[in-house]
Structures are given as structure tokens and as C-alpha cells.
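**Student:** Structures incoming, each one as C-alpha cells.
No value in this document is a laboratory result; all are computed from the given coordinates. Predicted model only: the values in this text are computed from it and were never measured. Cβ atoms are built from the backbone, for glycine too; each structure is taken alone.
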Structure 1
Amino acid sequence: MASHQLIGAEVSLYTGKLRCYLKYKHIPFEEVIASREVFQDVIIPRTGVRYIPVLITAEGEALQDTTVIIDALEKRYPESPVYPATPKQNLISLLLETYGDEWLVIPAMHYRWNIDENRSFAIGEFGRTSAPHASKEEQMAIGQQTAKPFAGALSMLGVADDIVPAIEKSYLSLLTDLDRHFALYPYLLGSRPCMGDFGLIGPLYAHLYRDPYSGRLMEAQAPNVVGWVKRMIEPAPRSGEFLAYDQVPETLYPVLQRMLEEQGPVIRQTMEQVGNWQGGDQIERAIGEVGFTIEGVSGTRLTFPYMQWMWQRCHDFYASLEGEDKRRVSGLLDAINGLDELLEQPLPRRVHRVENKMRVDKAQ
């Protein structure tokens with residue numbers, strides 16, 4: 001069977017997400033380090049953007065964005081699907097992918113760039129990725145330069161000194177909730193990983209487990225989460241089942257409630273600002289500022305339309321439900337305060353991905 005190429009890096013959050021998926025689905029691939037040369041010769045010319053991971057398919061296509069890549073591969077490799085076929089489980093899976101991809105980047109980036117031990121480790125990793133054949137000293141110097149845009153993104157994400165204690169408190173509480181869940185279940189929804197698992201593994205593996213300080217913290221605070229991380233990065237291919245009868249464990253309710261309280265208001269404000277966008281059909285990567293609150297502490301961060309694009313998957317799936325499926329989901333919504341209101345909030349304008357750029361519907 002022809003092999004795909006995964007272009008990425010061990011240090012990369014989203015590469016971790018896609019690598020775990022490829023291993024679980026037993027899809028043949030070879031990994032190519034995203035060095036400076038690979039960026040210049042392959043990534044930028046083939047995708048028009050500077051983001052990893054990129055998948056070069058066996059047919060020669062260049063795909064960017066982990067959700068887009070996974071959706072394309074699910075059609076080609078339908079065995080052991082990672083999207084549950086039942087309404088409650090699929091909705092929860094989509095919600096937790098959005099949470100992992102778009103919100104847990106906050107603690108992931110804080111622990112990486114604000115903790116000296118992690119920062120030094122990451123700089124070395126960036127240097128090794130950019131210039132794999134350079135000396136250690138050269139790699140550290142290159143890593144310092146390569147890492148600057150990432151370390152500089154903290155303020156864009158709302159990571160400021162006055163909110164750091166709240167970020168850490170929320171993250172440790174999340175670990176406690178997840179640890180309680182993974183003490184009972186191998187994955188989020190049974191013995192098979194779903195899209196929600198792949199959304200969470202990016203930040204929880206590539207940053208929060210693999211970086212040394214936060215890795216020790218996870219080992220000490222949440223050994224069952226560590227067990228899940230290890231299952232995700234070395235999965236039994238195409239094995240396991242989702243829980244029968246569309247069951248969603250109640251141990252996930254606190255995780256979902258945390259998502260709604262912290263990320264929900266940001267999703268709401270993002271939809272409003274996208275609706276008010278005046279800059280034409282191509283929308284910027286960041287378009288303004290939104291307020292948010294973590295553990296009672298308020299902050300501001302940039303508004304990222306991509307978060308709405310991810311949220312639309314949850315919104316659209318919920319909107320598609322009818323009859324018995326919708327009735328079944330309603331019981332779940334009653335258990336998560338505010339989820340029904342957010343899912344039912346209309347989208348003033350839709351966000352689209354076109355040739356790896358974000359676009360919006362024309363204003364009405």
C-alpha cells in the first residue's frame with residue numbers, strides 16, 4: 001500500500017494530533033521533519049501557508065489542517081471510524097475536539113513558554129527541527145529565533161501575568177476531572193478513540209506531557225491521564241468500540257461544563273464579530289478582541305475566526321438532528337448548563353476554509 005508523508009515535528013501540538021490518528025487507523029505514513037528547507041521547498045509552495053502538519057497523500061495531494069486531513073482520510077479509510085454514529089456521542093466528540101484544538105492551547109502555551117525548563121527544552125526542539133544536522137549550539141541559536149513567534153503569541157491568546165494563577169488552577173482541575181474519567185474508561189467514549197480524543201491529545205501530549213516540567217506535573221497529578229496519553233501515542237490499531245446505547249459517561253460532564261464556562265462566551269463573541277466583519281470576504285486570522293473569564297479572573301485575547309469554523313461543526317451537527325435523535329440529545333443538554341443556548345444561537349455569517357485561507361459569507 002502506498003505511503004503518505006506526514007510533514008511535522010515532535011514539538012508541534014497539531015502534528016501530535018494527526019500522528020496519533022494515523023497510527024490508530026493503521027494508515028501507512030512516513031514522517032518528514034519540517035526543517036527550514038522543507039518549509040521553503042514543500043510546505044509554502046504546496047499550501048500557501050506556513051503551518052504544520054501537512055500531509056502529502058499517496059496520490060500527491062498536499063493537505064493542511066488536521067481536521068480537514070482527518071475528514072479526508074476517514075472517507076478513504078472507513079474502517080473503525082473516529083466519528084461515533086450516534087447523536088449524543090458524536091456531539092460530545094465534536095465539542096471536545098473544539099475544546100482541545102482551540103482552548104487548551106492556553107495552558108499548553110503558558111506551561112511551555114512561561115516555565116524556564118520547558119522553554120529551554122522547546123527552544124532546543126525548535127532548533128533540532130529547523131536544522132537537524134547543525135551542532136547543538138547552532139540549534140539553540142536557531143531555536144531562539146524560530147521560537148520567537150510562538151513565545152510571542154502568549155498575549156494574543158490572553159496569557160498575561162495576572163491570569164496565570166487562574167490558568168494553572170483551571171488546568172489542574174481539568175486534569176483531576178479527566179483523571180477520574182480515565183480511571184474508568186480507556187478513552188473518552190469507550191475503548192475506541194473519537195475525534196474528541198484526538199482534539200485533546202494535541203495539547204495534552206506535545207506540550208503538557210512531552211515538555212519536562214509539565215510532564216512531571218501530569219505524572220504526579222493525573223496518572224490515569226498519562227495512561228491515556230500513552231494509549232493515544234501508541235494505540236492498538238483499529239481496535240475497540242464506542243459505548244453501547246449512545247452512552248456518554250457522566251464523568252465527562254465537568255469537562256464539558258468547564259468548556260462552556262470558559263470557551264462558550266468567546267465562541268459567542270467570535271460569532272458576533274464575524275457577523276460584523278467589514279473587510280470583504282477574505283477574513284483576517286485575527287479580527288479584534290474578546291473577553292474571557294477563567295476561575296473568576298477576566299482577561300482579553302484576540303478574536304480568531306477559525307474558532308467559529310470549528311464551532312460550526314458542532315452547531316451544524318446539532319441543527320441536523322431530528323426526531324428521536326434530537327430528543328436523546330436534549331437530555332444531555334439539560335445536564336450541561338448553557339450548552340443548549342450556545343448550540344441554538346444563530347450564526348450571523350459562516351466562516352469557510354478556501355485554499356487554506358479563511359473566508360466569510362457576504363454581509364446581508
Structure 2
Amino acid sequence: MIPYEDLKQLNAPFEDQFRAKFNSVLANGYYILGREVEAFEKAFAQYNAVPYCVGVSNGLDALILSLKALNLPGGSEVIVPANTFIATILAVMQCNLVPVMVEPDIKTYNIDPSKLETAITSKTKAIIVVHLYGKCCDMDPIINITKKHKLYLLEDSAQAHGATYKGKQAGTFGDFGTFSFYPTKNLGALGDAGGILCKDPTYNTRLQHLRNYGSDKKYYNEVVGFNNRLDEMQAAFLNVKLPYLDAISAHKNKLANLYLNNLNNNFILPDKHPDFYDVYHIFNIRHPRRDELKNYLEKQGIGTGIHYPVAPHQQNALKHLFVGQQFPISEEIHNTTLSLPCSYFHTEADVLTTINALNQFE
């Protein structure tokens with residue numbers, strides 16, 4: 001059996017270091033916003049060549065706090081991609097803002113810059129781009145549009161740790177870059193964790209207050225805040241794995257290239273372009289008989305995933321927001337996408353076995 005993901009195998013190389021970190025934190029006795037959080041924030045900011053990183057509780061909270069830091073008027077519109085994971089849209093709604101969906105590019109699965117301006121109204125205040133599956137968005141035209149219309153730019157980089165566009169890393173283009181360190185991510189903790197990159201010292205201070213009850217000094221509260229802190233133990237585990245992030249991405253690229261170079265033309269493969277360094281948090285293909293293909297692979301002992309089976313505008317929680325709106329490109333992606341084994345623990349032999357099975361599918 002080739003599992004789609006196995007967190008035990010994924011983290012096996014780091015277990016001794018994890019235990020040492022656990023013992024260190026336990027002995028230190030400082031469990032909230034301690035040395036490990038501070039060290040991770042500094043290291044992740046340096047890795048991305050930006051001044052600040054604020055550790056928070058998860059990727060959704062990273063988005064919410066970033067929007068809260070902007071202090072946008074209630075009812076303001078925020079543009080999001082129509083095929084994103086629901087967290088991007090939930091963050092907008094949780095901030096009393098209005099999500100406006102724009103279709104993705106069918107080749108890259110990221111928001112289509114050519115469709116952005118038609119969605120902008122007098123109420124539009126921000127754009128959230130999502131670097132889906134580990135591929136950066138086409139940032140130059142997006143940045144030009146945000147400057148032209150004086151919009152804030154947020155990057156949902158939950159799947160794109162270390163991905164680059166023209167040599168610049170995901171999460172470093174806009175006002176905020178938000179990250180999830182959910183265990184399955186290329187840089188994954190052993191539980192929920194998240195982070196926010198920013199360049200402005202005022203935003204950095206505001207985010208630090210917002211994540212910690214609106215407080216800088218204990219029991220003195222400057223603003224109405226939340227309890228959205230990065231856990232000290234999760235930060236310690238992230239400090240173990242961060243030095244390996246580039247190696248993890250390189251391994252996943254090696255596996256991805258096997259797929260790209262050896263799968264037959266019955267499958268729609270991820271787009272490749274020299275301006276983009278993709279980190280393949282997810283390696284997806286598309287096929288019109290996706291569900292049949294998934295069942296076939298399962299019978300061959302090969303696990304797969306679907307990211308994601310239901311388009312946001314068709315989710316029961318959201319569909320009332322988009323009555324009468326159509327998103328055919330998003331639906332096409334959701335109905336045909338299939339994620340193949342491409343984890344840090346997978347071997348070339350695993351991928352070649354998967355390729356052989358796929359190429360025999362008729």
C-alpha cells in the first residue's frame with residue numbers, strides 16, 4: 001500500500017530532535033510566547049527576507065488577524081479566488097466583510113489576474129490571493145492592479161512555504177503573507193500553528209497585540225484582541241523542521257518531475273514555467289473520470305486525495321452568498337482534480353509504481 005499521506009512516516013526523521021525540544025521546553029517552564037516562539041518568528045522572517053513574522057494559532061487565524069489589522073469598514077468587499085479552500089472565505093466573513101469571488105486560471109489554478117478588474121467596485125478594499133497547491137500566483141499584474149485601485153494585498157500562503165515567483169518568495173509581495181503550519185504542510189507542526197509575515201513595524205505591533213488579548217504588557221489591553229498565539233511547543237517543533245524546508249521542497253520537486261516526465265497524455269498535469277519555483281504541497285492531476293480513476297488507484301493499493309471535492313459557492317455554509325452567480329472554471333477544477341502521493345516520506349519507487357498504474361488506466 002502506498003498511502004497518500006502518513007504523518008508518522010513523514011516526521012520519523014525528526015523524532016529525536018522533537019523529543020529533545022520537548023524536554024527543553026518542559027525543563028524551561030515557559031509555555032506561552034517564550035523563547036521558541038521568538039526564535040521561530042526571527043528565523044521564519046529571515047528565511048523569507050522580511051523584517052517581521054508574528055506566530056499565531058493557525059492559518060485561518062492568520063488571515064483573520066491580518067484583516068483585523070487593516071481595520072476595514074464593515075461591509076467592505078474583499079476579492080478571493082473562487083476555488084480556494086473555505087478558510088480564505090471564512091476569514092473574510094468572520095471580519096464582517098463581503099467575499100467577492102473571481103475565477104481561477106484553468107492552467108495554474110490560481111486567481112486569474114485578467115478577471116480581477118471587472119470584480120472591483122467602490123466597496124472593494126482588498127484582494128486575497130491564494131498560492132494554491134504550492135504555486136505562486138502571477139504577481140506582477142496583480143500588484144499593478146492593487147496599486148492602480150489602491151487596494152490592500154494579502155497572500156494566503158498556507159500551501160506555499162518557500163515557493164517563489166521570479167525569485168521572490170510567497171508571502172512577501174503584499175501587506176501580509178499568512179501561513180498555516182498544519183501537520184501536512186511542507187513546513188508542518190505536530191498540531192495547529194500559523195504565522196503572518198509583514199514589513200511594516202506598525203502592523204507588526206498591531207498583530208502582536210491582536211493575537212494576545214490586545215495586550216503588549218500583561219493585564220494592560222490596548223485594543224480589543226483575541227487569544228490566537230502560536231503555542232510554544234509547536235514553535236519548538238517548527239524550529240526543528242525549518243532548516244529542512246528547502247530539502248523537503250527539493251524532494252517533492254524530484255517526485256513531481258517523475259510524474260511530469262513519465263505520465264502519459266491522458267492526464268492534465270500541473271503547469272510549469274521558469275518564472276515559478278513550485279513546492280508541490282500538493283501534486284494534482286486532472287481527469288474527466290476522476291472518481292473512477294481514484295477508485296481504480298485505491299484498488300491498486302495507491303492512496304490519493306481530492307483538493308477539493310466541493311467548490312466554495314456550492315458549500316452549504318456559503319451558497320446563500322452566491323445565489324445566481326456562476327463559476328464554471330472553479331467547478332471544472334473541483335470536479336476533475338486528483339492529488340497524487342508526493343510527500344517527504346514517499347520514494348521514487350512509490351511514484352514510479354503510481355505512474356505505472358496511472359498509465360494503464362483506460
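**Student:** Who wins on mean count of other Cβ atoms within 10 Å over residues 76-83 among 1, 2, i.e. which is largest?
**Tutor:** When mean count of other Cβ atoms within 10 Å over residues 76-83 is computed for each of 1, 2, structure 2 gives the biggest number.
**Student:** For structures 1, 2, which has the highest computed value of mean count of other Cβ atoms within 10 Å over residues 44-51?
**Tutor:** Of structures 1, 2, the maximum of mean count of other Cβ atoms within 10 Å over residues 44-51 occurs in 2.
**Student:** From 1, 2, which structure was P(r) over Cα pairs in 20 Å bins from 0, in percent = 30, 58, 13, 0 calculated on?
**Tutor:** It must be structure 2, since only it matches.
**Student:** Then there's this: State the single structure among 1, 2 that was used to calculate helix-only ellipticity at 222 nm (-39500 (n - 2.57) for each DSSP H run of 4 or more, over all residues; to 500), giving -16000.
**Tutor:** Here the read-out was taken from 1.
**Student:** Also, I was wondering about something else. One of 1, 2 was used to compute FRET efficiency 1/(1 + (r/R0)^6) of positions 236 and 308 (r between Cβ atoms, R0 = 30 Å, to 0.05), and the result was 0.45. Which label is that?
**Tutor:** Computing FRET efficiency 1/(1 + (r/R0)^6) of positions 236 and 308 (r between Cβ atoms, R0 = 30 Å, to 0.05) on every structure in 1, 2 gives 0.45 only for 2.
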